[in-house]
Structure P
Amino acid sequence: MLNGDKRVATLRASDGLFTLSELGARRLHASFPYPKLRITINSEATPFVGAGKTAFAKHVLHVDPDLRAHDEVLLVDEKDALIATGQALLSPPEMMAFNKGVAVKVRWGFLGAREHS
């Protein structure tokens with residue numbers, strides 16, 4: 001899915017879900033109020049997740065309860081600033097209950113990053 005020559009999202013043939021570019025993530029973040037589509041990451045992990053590293057369940061502070069495992073999600077810091085986007089690997093109740101394990105496979109980290117296409 002393009003906006004001019006900029007990629008907003010890509011349709012995955014394997015499951016029919018979209019993967020977001022930075023532009024797509026920023027548009028969704030601006031269009032939906034907190035906590036919609038978001039997973040809030042604690043301040044300890046924000047620099048790592050924002051650099052594109054894995055988001056672990058123990059670092060999750062809040063999850064939109066309407067999300068499902070395998071959804072594309074927006075990762076935000078404690079002030080709702082967009083730090084990354086990725087694919088949820090756990091359901092919201094699992095993210096909040098588990099102290100170990102990967103919660104989100106991060107695709108793009110946006111802290112100090114250039115626009116990804």
Structure Q
Amino acid sequence: MLDRLLRPLRTGVVTSGYPAEPPFLAPATRQLPTLDATRCTRDAACVTVCPTGAITLAAEAWTVDAGRCVFCGACALACPADAIRLAGGVTLAATTAAGLRHVTRLPARNGPVEGTP
């Protein structure tokens with residue numbers, strides 16, 4: 001019985017040093033989607049297919065909300081330009097809701113945006 005009580009004291013700290021140190025991720029772990037802005041066609045297939053609505057696409061930015069993303073990878077599979085990779089790390093906590101949003105700025109478009117006159 002005494003050994004059962006003393007075992008945690010002998011083991012030491014078993015938690016990670018997050019956020020001072022990034023979390024350890026096994027090689028097969030899916031991470032947040034990241035966008036190669038130069039390859040993005042802005043057709044919004046990623047936005048449409050996202051089951052939790054974690055991705056938004058505006059004229060000037062592509063945003064992923066880490067608080068809503070479930071790391072399913074549907075966005076990467078749906079992207080016709082193969083511009084999305086699941087390699088953006090994992091955000092485990094934030095002090096504000098804005099801290100969970102990862103924004104990628106999109107380059108300015110030359111000419112009219114598709115679907116506008």
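Brief remarks follow.
- Test item: P(r) over Cα pairs in 5 Å bins from 0, in percent calculated as 2, 13, 24, 26, 20, 10, 4, 1, 0, pick one of P, Q: P
- Looking across P, Q, the calculation of FRET efficiency 1/(1 + (r/R0)^6) of positions 15 and 71 (r between Cβ atoms, R0 = 25 Å, to 0.05) that yields 1.00 traces back to P.
Taken together, the values in this text are just the output of simple stated rules run on the coordinates, not laboratory data. Just so you know, these numbers come straight off a predicted model, no measurement behind them. Cβ atoms are built from the backbone, for glycine too; each structure is taken alone.
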